[in-house]
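Q: Below: a set of structures, written as structure tokens.
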Structure P
Amino acid sequence: MPGELGFALQNRGTLFALEENHPNRLEPHKRPFHTIIPALVTKDGKPWFVFGVMGGDMQPQGQVQVLVNLIDFGMDVQAAGEAPRIEHIGSPTPTGRPGDPQGGTVLAEPGIPEDVLGELQRRGHQVRRVLRNGGGYQGILIDWEHGTLLGGSEYRKDGYAAGY
């Protein structure tokens, strides 16, 4: 952190604003919105899973989906990141971009069941199939019982998990 400014240096300052009344204005004692969001999950009071999903507005959406896959669906660290995802586009942004007046669109990767998409449409969502959403996941799961680290890196970005 530079001095007492209250934010870490990083190379994504493009999302900060200098306009006087902008909610994302860069000023002391604020932490302006940016999309650098690595995560650390604890279990039983100890670090358990460190990970991130790249991709701007897809980052929080992808991170939640990875956690649901890992925790709720019991997937391993690799499968949790490779599983098909959905992405919502068209929401208003903290940087001031207005939202889609129609409410945006849900983008669904191959592997999301048709009945799920049909139910989303029935509930008023606009849905479109895509080959691949944004984001790119990498993670390390700490297996304290066996004293091992389990890594995952998926096809939406370059990279791989390796250890020695």
Structure Q
Amino acid sequence: MSKRSEGKPRNIANNRRAWHDYEILDRLECGISLMGSEVKSLRAGRASIGEAYVSFENGEAFLIHAHIPIYPQAGPQNHQPERKRRLLMSKKQISKWTDKAKASGYGVVPLQLYFSGSWIKVEIGYGRGRKQYDKRQKLKEQDHKRDVARALRNNSRDR
């Protein structure tokens, strides 16, 4: 077997902002339909999914506003950097996630884009949008946990 197909998936892009803006309740790995120049650009490790979201239209799922820069060597056969890209999900998954996305205050966002062997996968998450005060409260809790862990670590070293 080749080294690429072994081990953990190779990460291309993370959407750290999604974990801050949403309380992620469910996650799903799905494939994505790409053009050749997009795959070449992703192999170079260049992509951004920070502004992206998932939209459900006519029984299909699409990734909207994911930025995959053009691949200069592709010439005239290049792709558009922020085009709609179809997500590869089963009909049952699409209907389940469409129902989830229709609820008010909830959204479906991409969490990460990565290589799984030679395939490119997208992990999408369904979550409830956080209010500003929820975000501040979460940051306070994280700071407190970090401070407690630091104090415990320093205390154990002193002995």
Structure R
Amino acid sequence: MKIAVQAHDFDTAAEIAALHKNNAQVGAVAIFIGTVRDMNEGTGVARMTLEHYPGMTEKALTAIAEQAGQRWSIFDCTIIHRVGALAPTEQIVFVGVASAHRAEAFAACEFMMDYLKTQAPFWKKEDTPLGARWVDARSVDDAAVARWAAAPTAASTKCST
């Protein structure tokens, strides 16, 4: 398992390769890469600044990855989240999962992203033509997490290191 909160960009190809680790049992790698958009809620965005609570953030991300490892049979997972000032098109987040089969990889990846959006202590501020504004939590993200409470889980092994 790899958990990182960092200001610098990440190398997507290197992160995907690390999930394989020459493990011949890996049959699927699912990833999500989030980027900064130049528009949100109908207003242009010139820059997004992400803040976090050091120590607490990494602990929350680790807990999310461990929950995924308890729900699905996965070999490895990675969560990288950037902080600081980011411009449109820059990468914000990488979530990757390696497993034997695509269903577990897709589900675990989506689960981690849904929980990251609602449970991880990050704060986003957008610079717009109308001034700076903090980005509020969205009800659609809360609804995405709520559906996991009712979803069945697969027999699983924990995310390995």
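Q: Out of P, Q, R, which one gives 19.1, 67 for Rg and Dmax of the Cα atoms in Å as computed from the coordinates?
A: Q
Q: So, one more: Can you rank P, Q, R by relative contact order in percent (Cα under 8 Å, 6 or more apart) and just name the one with the largest value?
A: R
No lab work stands behind these numbers, since they all come straight from the coordinates. The structure displayed is predicted, hence computed values, not measured ones.
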